[in-house]
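S.K.: So, here's a batch of structures to check.
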Structure 1
Amino acid sequence: MGRSRRDQGFGGGSLIVDVDEGAKETTLDFAALRPRLMRVAYRMLGSVLDAEDIVQEAFIRWMKADCSDVREPEAFLRRTVTCLCLDQLKSARRQRESYVGTWLPEPWIEEEIQDDVTLPLMLVLERLSPLERAAFLLHDVFGVAFEEVARAIERDPAACRQLAARARAHVREARPRFKVEKQRGIEIAKAFFAASRNGDMKALGEMLMADVSIHADGGGKRAAALEAILGFEAVMKAQSYLATLFREHPSKLVRIGFINGLPGFVTLEADGEFQTTALDIEDGKVAAIYVVRNPDKLRHLH
């Protein structure tokens, strides 16, 4: 039977493999499932690039599997992705321990909010065990039955229910309490960008809550506060300083959208690097500002 070379796209990269002509239907099945698999992998790892690697590996395993014996391709692939993510998390935890400054997940940018796993919730998920995170995400976020969760993480259903319950107790407070209507969120993001860049401190101050905070991730590779900046006065002082820099070295607005479920924007800074700013909004006011500057976490934006 003939063979062909197929380029299977994966976001910022691609995977080229030898594909048997008779297996084309299986690649089509995979292509349809890929967006959901990417969401599972990204929610588990907090890294777009690592998630793409995991999904690529799942694709390879799917192509090598005897697909005629797979009755539920999505369950098979989701289980494969979950197992690969659990292995990845073992080394990721060690890397996080030596990370310079504040760690934030790689920006996941969307036009629409797909679920309520926002950036603050992802930070809480980081404090869970890998098994708790997997059980919670698969069941509570993606709606997978505990019987399938059990097969994915190699535990019995009762244990999976306990893992999800423990995770639920931790993340309950991090769930968004105020749903931001899309257009309102975009309006706030646009106004915040304008005020922060042109130095309109009065307009900026009116957008902020009293206990607002800034969390910046430079990864030790670009300038960023090593710890969170807490409180209205401290945040305003930091923003005033940044406005001075922006006047001397303007940044270019690239895109407005939702970053990890929060309204925000992507900018191209004067140093030629991208930056993302996500705004956690409560009751119409900015409660937290999340800035990713680490170039390693922004490569997929190029």
Structure 2
Amino acid sequence: MSEPDRVVRAMTMDGAFRLIAAVVTDTARSALGAQTAGDDLGLRLAELLAAAVLVRETTQPSRRVQLVWRDARGGSLVADSLPEGLSRGLVNPGEATAVLTAGDHRLQVNYTLLNGSLHQGTVAVPDGDDMATALMRYFKQSEQIVAMVALGALPGPGGVRAVGGYVVQLLPEATREVIDAMTDHLGGLEPIGILLEGRGKTAPELAKAVFAGFEYADLASSELRFGCTCSEVRVMTSILTLPDGEVESMLSGDPLEVRCDACGRQYRITPDALRGFRDQAARA
């Protein structure tokens, strides 16, 4: 039985560096299956799913984090990472055409702060820059975090055969000597794709490879999986936000067949169920 998807956090014993490492292969396969996304677009969505986990664990572990990768025509890929370990993805074509994988893009990071306000950070991604470079730019500009980021998604069964990445964050305790040592070490590491198929197949193994030669302590470890927050209640709540005339038409019509865009789950909403839910909401 294969190791479940997981994210781990670790820190060097001298307090100089923090590491977030994640492997999300099964999660990405499920998300790609729900979106029927393959080839280059599927690989990009898989990387975005890994990136969302890394951003959440680095910045707001207890909050939902959403990443949006948007092309010049308005098409976008969306990845949500939730504190329960659930992740989901969504492909939103622009101008009724497929999302572009080449050309200039923008990376947007959204999450809710503890005071209830919305954080939204956006960075430009010129043609030729990869997602890891965009994420490093975001961390520095929006979070004032200096970090080294690696992301990889390799094609294979179910769209991908390995997906994961890591963030090595520079902390205030770091001295020039240890910074130089870590820089040299990371520069000599195998590319992330080779690590994911070699000595970094799981998140703990990936962390061990990235921090090899440095004394470190494991801080946390949690499982990851594909999942969605949709429900019949959420579907009916959304329906009731429509104009009254449209709702009344649904109440006198046939059952509604509704599909969640993110996970593909089908909901059958009968007029009686919708009427009962509306009446209950009105009483509440």
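S.K.: Using the calculated result 1.00 for FRET efficiency 1/(1 + (r/R0)^6) of positions 148 and 180 (r between Cβ atoms, R0 = 25 Å, to 0.05), pick out the matching structure from 1, 2. Could the numbers behind the result be given before it?
M.R.: Working: 1: 0.20; 2: 1.00.
It traces back to 2.
S.K.: Quick check: -15000 is what I get for helix-only ellipticity at 222 nm (-39500 (n - 2.57) for each DSSP H run of 4 or more, over all residues; to 500), calculated from one of 1, 2. Which structure matches? Please list the in-between numbers first.
M.R.: Working: 1: -15000; 2: -10000.
Matching structure: 1.
S.K.: Computing mean count of other Cβ atoms within 10 Å over residues 84-91 gives 16.6 for which of 1, 2? Walk me through the numbers before you get to the answer.
M.R.: Details: 1: 16.6; 2: 21.1.
It must be structure 1, since only it matches.
S.K.: FRET efficiency 1/(1 + (r/R0)^6) of positions 60 and 164 (r between Cβ atoms, R0 = 25 Å, to 0.05) computed as 0.80: which structure among 1, 2?
M.R.: Checking each candidate, the match is 2.
S.K.: If we compute volume of the Cα convex hull per residue in Å³ for structures 1, 2, which one ends up with the highest value?
M.R.: Ranking 1, 2 on volume of the Cα convex hull per residue in Å³, first place is 2.
S.K.: Sticking with this one: Kindly point out which one of 1, 2 the value 18 was derived from, the read-out being relative contact order in percent (Cα under 8 Å, 6 or more apart). Don't skip to the end; give the middle numbers.
M.R.: Working: 1: 18; 2: 25.
The read-out was computed on structure 1.
S.K.: Oh, and also: I have -0.37, -1.28, -1.33 for log10 I(q)/I(0) by the Debye sum over Cα atoms at q = 0.11, 0.22, 0.23 Å⁻¹, for residues 124-219 alone, calculated from one of the structures 1, 2. Which structure is it? Could you put the intermediate results ahead of the total?
M.R.: Numbers: 1: -0.54, -1.05, -1.10; 2: -0.37, -1.28, -1.33.
Matching structure: 2.
Bear in mind these aren't lab numbers, they're just calculated from the coordinates by the rules spelled out. Since we're looking at a predicted model, the values are computed, not measured. Cβ atoms are built from the backbone, for glycine too; each structure is taken alone.
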